Structure 1
Amino acid sequence: MTNKFKGTGVAVITPFTKENKVDYKALETVIEHLISGGVEYLVIHGTTGESVTLSLEEKISIVNFVSGINNSRLPLVLGIGGNNTSEIINYFSKFNFENVDAVLSVSPYYNKPSQEGIYQHYRAIASESPKPIILYNVPGRTASNITAETTLRLANDIKNIIGVKEASADMAQIMKIIRYKPEDFMLISGDDALTLPVIAAGGSGVISVVANAFPVIFSGMTRDCLLNNFPEARKKHYSLLAITEMLFAEGNPGGVKAAMNIRGLCSDFLRLPLVNISKPLYEKIKTEIEKNNLC
């Protein structure tokens, strides 16, 4: 199972039309762009997909649509998370999991649970989930860190929990998890810019935002890292470092949608409360793409 998620997973954006509807034609273009770009798996309804602004009906429709377009070519991960444990468990009955390989579930936000609360939350949803669970630790959004001790406790106690997407940007915490985790438990980078050092420390890959726009070079960099070809990986890493900073400068997914719009892949419409990036930043991203021929 864990071999399915080595390399580059992509937190897929959700394209919208000018009328604020899901743009399924553009979504098909994006999925084909990612598959042809060499990424290893797709993640639907993550933060980058603006999942919190999608209705349940839209989420179900998108999962079914992407499953059909993907046609089992790549593993598919479905984001189902939140701060109401019983509601997450209820969601499991709403989706068709036939073509879904795993669930990515963000740590409860806003409530600020204790470490014991986080542990019991994941224990409860893992016991009901029809697919393996990947934890998602992103304290910058949740205001609640999953400590290394809690991650390791979950990894050792619950076999249906197979990995963690670590977006704490705390390399000491990340390395502690890698050092003491079970052999088949995955540590997945949740920060694009830290993918190289995380894999160098023993991580298994990344769930990327930047690879939405630049799947060829980003997935190539990740594979180089996993093959211990760090001289070549560093070249790709540093060629993307400036654009990575730009894409997050005014929030995600505003930056990456702008880059994809510049590349002719989809529009850059967002749903409130998110708004488009500023014109100066848009032009800066465009210049960086054209100057470095990024793909």
Structure 2
Amino acid sequence: MTPHENITSASNPRVREASLLREADARRATGLTLVDGRRELSRAAAAGVAIVEVFLDAETLHSMARGTAAGGNRFPDPSPFTDPATEEALIHAWRADCALPSTRLTMLSRKAFEKLAFGSRNEGCVGVVRFAGQPLEHFTAAPDRPVLIVEGVEKPGNLGAIVRTADATGSGGVIVCDGRTDPANPAVIRASLGTVFSVPLAVATATQTIAWCKANNRRVVAAMPGGTRLWHEANVSEGVAILLGSEAHGITPLWEQAAADGTIRWESVRLPMAGAADSLNVSATAAVLAYEAMRQRI
């Protein structure tokens, strides 16, 4: 039998402690975070992220076992019968796919699992992993690939989508500059589809990021509503850092000051807006520019 524990109470201390990891203070204090979903957990495992514990929803597992026993259906058979051998095989499959030999495997009742899971998105598993944004000194990006710099990003969904775009376009990585959300936020991990574990990623201040651009000879191309060139007129294929500001505040003056005193090379680009809105969502802008960089490379 695959060794695992069973917890039925939603007030169990382990469940309570794990649920607190949805808060930034708990993540900072422990260096741990939550990962929702089997695909995201499997990508964490593939990237070598330390997976401390995986909580499985016992009811979901029982339903899968009933469906498999009834002929491999995705949805459970109405019969209450659960084949123990089938359920054991499913537990082995979960462990092989999204855990490590040292990972603690814990079965939760539906009530306990709902305390831990993200909203109504119950995929049957939530993992506790050791993961946090890395400092800039540990950031390495291929010099021939663009790096996305996101300054002041506030919404976890936007940051996750930008990381996912960086993965899709083969970008060199993402620098979260003076971010108001952290890459270890479970919502960022979810929105990135787990690519946050494999895309080179760093967290830094604007001053540190400007110094990094200078040291690495990265020309900065900033997306701004009043940019001097259209997005496709700039060379964004290599040796470049694509800078995106927050939707609320845009790009801070530090960047143009650094350009004015010769610290960095800088140009600004714009995306034309034909409707009532004066700017795109930051993740949409990142996608346009990242794919333009990909188009210029190939």
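Please treat every number below as a calculation from the coordinates, not as lab data. In this text the structure is predicted, and so the values were computed from the model without any measurement. Cβ atoms are built from the backbone, for glycine too; each structure is taken alone.
Laid out as a table, the results:
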| quantity | calculated |
| --- | --- |
| Test item: helix-only ellipticity at 222 nm (-39500 (n - 2.57) for each DSSP H run of 4 or more, over all residues; to 500) calculated as -14000, pick one of 1, 2 | 1 |
| Structure (1, 2) behind the derived value 0.15 of FRET efficiency 1/(1 + (r/R0)^6) of positions 110 and 230 (r between Cβ atoms, R0 = 41 Å, to 0.05) | 2 |
| Source structure (of 1, 2) for semi-axes √(5λ) of the Cα gyration tensor in Å, computed value 43, 19, 17 | 2 |
